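*Asks:* Down below are the structures I want you to see.
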Structure I
Amino acid sequence: MKYVRFERPDGPCWGVIKGEDVLTLSKPPYDGLDYDGGRLPLRQCRLLAPCEPTKIVCVGKNYSEHAREMGSEPPGFPILFLKGINTLNRPDGAVRRPGFVERLDYEGELGVVIRRRAKDVKAESFADYVLGYTCLNDVTARDVQQHDGQWTRGKTMDGFCPIGPWVTDEVEPGALKLVTRLNGKTVQRGDTADFITMVPQLIAFITASMTLEPGDVVATGTPAGVGPMIPGDVVEVEIEGIGILKNQVI
């Protein structure tokens, strides 16, 4: 299934995509589907980020070639950092570059959305805790990150985590092709088969230290080819079997 969140006059609503339409739900799909009888064309929906996380847990340097392009050898264990929920941005939402930021980078990634509380999860049981997968752009103020010597401010500015356009449980995370395009030109090309740490092991590693809640997101790392964006640029993150996340920089 493909799950979406979208705006309607009475507030955000969850739905399930059925063909060209959205069947609306009375509550989030984490505990099962509760259809409320509504149906409307997907093309008429203004989509929101397809989850409501309490936190976004990100994995740094999960592709060997990206680690090397950042000037280091691949790490021997997952490197974790957090993005605040203020970074959450919708599909087609504008990514605003603050005036003091000199270099704003794209980082296309696979996002994993959690469906139920997860603590001390065994790798072989990870799928029981996953609602599905989505596209994500870990937008980064690279000059700020380098200036600060740590990642919080450069990664956690408002709107720096577009997610979407939906969450799907119709793919397996082990071998998905990922492409990032900047103004129509391919700038990143990766495959989740090349992860240093695969999704089951990531979920086990993360939940050994912290509890993941329904709607939380795990950003699994970006392939080589990260680079700058400027106002007016359009960036697309496309993942096989999921869809295309498209945002403009302003």
Structure II
Amino acid sequence: MKFQVNCLEVVDSTNDLALEAARCGAEDGLVVWAQWQTKGRGQRERVWQSQPKSSLTFSVLFRPTEEEKTLLGRFTALGALAVARAVSAKTGTETQVKWPNDVLLKGKKICGVLAETDLQAGKANAVVVGVGINLLPGSYEENAALNYPASDIFSETGFSLDAETWLWSILEAMQALRQLLPGDAFIQEWNERLAFRGEMRNIRNHKGETGLFRLLGVLSDGSLRVEGAGGQHFTFQSAEILSSSSFSSSSSVE
């Protein structure tokens, strides 16, 4: 996989530009890197803030192979695991992935990932993996309504690198992880870095219903396997692991 980095000053959304480039025939490995992203988005259409010089925002275009087209649910984790690998390698600090798409450092969110698929004739023509990382203080508004406690790499580790160095470290990790993507080793690494594995956590499903579950692990299709209070096992294809302050006992997923 060969990366071609396109660095831009100000954009609305790096994912939108990468998807547009995909439809125009751009090759596998295109990277759209924005110094400042004004209308970035995360999961469930949440706004992902991007501040110049204190954050890193980019999107990578993948042209999935026929085998990879059966594993599209793994591309979000590809981005998250790449960031986790790079941050751990550079800072020596343990990182975890909060299923399905956030990277945690010392229990706080430093990165979000959004994978989007360009479909043509019902088939995946391209997958764009968008990554937003808080590098330094000021990368996010501390008084903003956040779905999970946030921080930045420098505040948690005292470690500072320029954005371009972080970018290439993450791209190298992506390249290595893509080789693992079709196999069991990819899911194994995902589970090894899975935040809250074995713990009871509050989870909100796609209907907005909330319940308490023990996280058991990620399955081969990228779904999350959990255990309910009564010992029953469930799988979530789409859900959100909440911070304790976000939980309301007025509704239940069971």
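*Asks:* Figure out for me which of the structures I, II the number 0.65 belongs to, where FRET efficiency 1/(1 + (r/R0)^6) of positions 67 and 123 (r between Cβ atoms, R0 = 25 Å, to 0.05) was derived from the coordinates.
*Replies:* Structure I accounts for this read-out.
*Asks:* Comparing distance in nm of label points 7 Å out along Cα→Cβ at positions 35 and 59 across I, II, which is largest?
*Replies:* Structure I comes out on top.
*Asks:* A further question on this structure: Upon calculation of relative contact order in percent (Cα under 8 Å, 6 or more apart) from the atomic coordinates, which of the structures I, II produces 16?
*Replies:* So the calculation was done on II.
*Asks:* Another one. Work out the source of -2500 here, i.e. which of I, II gives that when helix-only ellipticity at 222 nm (-39500 (n - 2.57) for each DSSP H run of 4 or more, over all residues; to 500) is computed.
*Replies:* Computed on structure I.
Since every read-out is calculated from the coordinates, none of them should be taken as a lab result. The model shown is predicted, which means the values in this text are computed figures rather than measured ones. Cβ atoms are built from the backbone, for glycine too; each structure is taken alone.
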